[in-house]
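Student: Following are the structures in question.
Values in this text are rule-based calculations from the coordinates and carry no lab data. Because the structure is a prediction, the values reported are computed rather than measured. Cβ atoms are built from the backbone, for glycine too; each structure is taken alone.
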Structure P
Amino acid sequence: MKVNKKSWIAVGALAATSIVLAGCAGNGAAEPEATDAAATTLTVWVDSERVDALQGAADAYADKTGVTVELVGKDVSTIKDDFIQQAPTGKGPDVVMGAHDWLGELSTNGVIAPIELGDTAGDYLPVALQASTYDGTSYMLPYAVENIAVLRNADIIAEPATSFDDMIAKGQAAGLTTPFVVEQGAEGNPYHLYPFQTAFGAPVFGTDAEGNYDPTDLQLGSEGGFEFATWLGAQGAAGNFNTDIDGQIAKDKFLAGEAAFWLTGPWNVGSAVDAGINVAIDTVPSPTGEAASPFAGVKGFFVSSESDNKVAANDFLVNYIGTEDVQLELFEAGHVLPALTAAADTAASDPIIAGFQAVGAEAVPMPAIPQMGSVWSFWGVAEAAIINGADPTTTWQKLVDDVTAAIQ
């Protein structure tokens, strides 16, 4: 999907209309007859850059219920740790904004309470709903879904690649020494390589009957995992993956027109558009013919298990944050696809957002289970070694053995 500078700048206009929320409680979940007796104030910790986007919802909730919503802007680099430390003391917030891959840690620490979505659950993108669920229970009200995709310089390559090999061939035919770039670095970057791994039928973990990640089913060691490792080694030898290319170098090569394809996220689109590149957003070209599914990161809101105002907190999230107007306000603040389907469809009137939405339809939630921490510790280093010429089979087997031992 092509986009130009004019259409990307126009994204901000999608949610420029004022929020009218006084009657927005009819979102599908029943509004409680009365909020908690103690609920005169809800304290909500949010990313500092999103306070303004939520002020309308906070004011509307106060007007409707008499409950004041105090929005506290926090540093995103410390908000999780601050919440884990303060929640057990009862001095933390009633609600905290965060990422779905915090779920395992927050649940293990016992600092979050379930959220009752009611019949509004079906209003969200499936991947957002799946990511917000842990052990079969919803713990997060999602507001944004983020995933990587391929940025293509449409002035160099007019049509999307039909496969990974086709992508390389198209770039070479255009006279490019480096047709494709993706962030790696000395210690690798498995987040960016994951779509190619899934195309070989090798997710990190398998899932149970309810779709929950199963830490006892490590799929890294499947036949597909070893096939991916062999393919990765071949691509490293061919120069299609390079650990000397970090995020900045990948960016520089694409912006300079030295690469026609760049696997990255929405956070880099603005730079490409500002550089005057005619950007198109493509699905990740598969090396196998099977879908190349990237990780999806979902952002949302958690209710503290120590809050005295859980009913009011749940009401505010489901019936106010979970509305199209508010989710579009949050979209305007970050230009990340809304989690609410209606808001996502509205935002997708911009071709860039539509492109990421199309790729996101094949995305899978990043595992939020605590055991995922043991995978990150070894994964990138093993992939970097394979790219640099280490034996794929023995290196991948060591990865599997190391992760298995760490999980046990």
Structure Q
Amino acid sequence: MFSSKLSHAKKLLRVGHTLRGGRASSSTLVLGIETSCDDTGAAVLDETGRILGESLHSQKEVHLRSGGIIPIVAQKHHKQNIERVVQEALDRSGVDPSQLAAVATTVKPGLALSLGIGLEFSQRFVRRHDKPFIPIHHMEAHALTVRMLHPVNFPFLVLLVSGGHSLLAVARGVDDFLLLGHTLDEAPGDTLDKVARRLSLIKHPECSTLSGGQAIEHLAKTGDRKKFVFTTPMGQVHDCCFSFAGLRNQVSMTVMKKEAEEGIEQGTLLSCVNDIAAGVQYTVASHLAKRTHRAILFCKTRGLLPSPRPTLVLSGGVASNQYIRRTLSVIAEKTGLDLVCPPAQFCTDNGVMIAWNGVERLREGKGILPPDVDVFYEPRSPLGVDMTAEVRAAKISLRSVKIKVPD
């Protein structure tokens, strides 16, 4: 039964299918569902990457008021909104569930309570409508989104930076990754949010509606990043892994000292928040750039990327930060790579990237399950084959290589 469904799905890649309501004809249609953290997203795509319908419910304002993402609160909002969000995506696409080739849903990694809502809804949906199910790795989806928008061929180097993750990997295929580096403690987006919270930036008149990372980026534009010098503890470690917890501790000590100097209580805005924001942003960007630079050199010594112009893809929520993009563009230019970034709206979590990952997997017949198979979510799940030990063993030093990070 399922083999015939899979065969039918593959045929739809070649045979046009007219959508109801007189819309333009399409072929394979995939519904993508995303609930890995605090955004409930759904989208319907065809095999060309055309977005036929999309819906997104953001919990940003809820978590801004609480000072951070509370898993049980995120779960509650996913539960309240997922049915509406999915139905809106279907309605806007003019697609009936019977016309879908498959449903793709994030099942790893992420917040357990959030992942559970998306998976539970999706399994009910595919069983009710008798559709194939495609479990999606959230970071794989971020890595592949760029291929929906640009003609990026495998293999390519990808830097994924978000609120919950950061990693460097060589993407060799839809489900074939070599992991060169990953977060050891705290993701860059999480660090930026916590720094913004410690600085009470939500009380700043220019930042009251911005996320922590957005507030840091906004204030850093008018700050002097040299006024406060922060470091990351990885300078002598020759690998491509990331560590940001130490930076946050340094900022906390600095803020405490400045509060004492200015005679203000915690929770009151410091006069120097712009300069601290600039220093933090510079340090995060510099750390990302150095690890990426080492990854590029490692790939070149191992022949892991094509020549003469390999591609560096920058994606994930933190990739929306324009300063970080400029910093990575300097690294790419100096090392002979083409930097490609999805537009900001596709860097943050959304149903589109999940649907596209489903399209890519459906096209190659990889990871497609019958609707009655039980699937379990995985809050922690590495991406690809771990090459971090090999990178460390290569002992690639950057001391003799000087690349200026922009002011």
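Student: For which of P, Q does distance in nm of label points 7 Å out along Cα→Cβ at positions 150 and 182, calculated from the coordinates, equal 1.0?
Tutor: P
Student: Which of P, Q yields -14000 for helix-only ellipticity at 222 nm (-39500 (n - 2.57) for each DSSP H run of 4 or more, over all residues; to 500), as computed?
Tutor: Corresponding structure: Q.
Student: 22.4 is what came out when mean count of other Cβ atoms within 10 Å over residues 238-245 was calculated for one structure; which of P, Q is it? Let's see the in-between values first.
Tutor: Values: P: 16.6; Q: 22.4.
Going through each structure in turn, the value belongs to Q.
Student: Quick check on the output: 7, 24, 30, 25, 11, 3, 0 is P(r) over Cα pairs in 10 Å bins from 0, in percent, for residues 70-261 alone, derived from one of P, Q. Which one produced it?
Tutor: Considering all the candidates, the number was obtained from Q.
Student: Taking relative contact order in percent (Cα under 8 Å, 6 or more apart) from the coordinates of each of P, Q, which one would give 30?
Tutor: P
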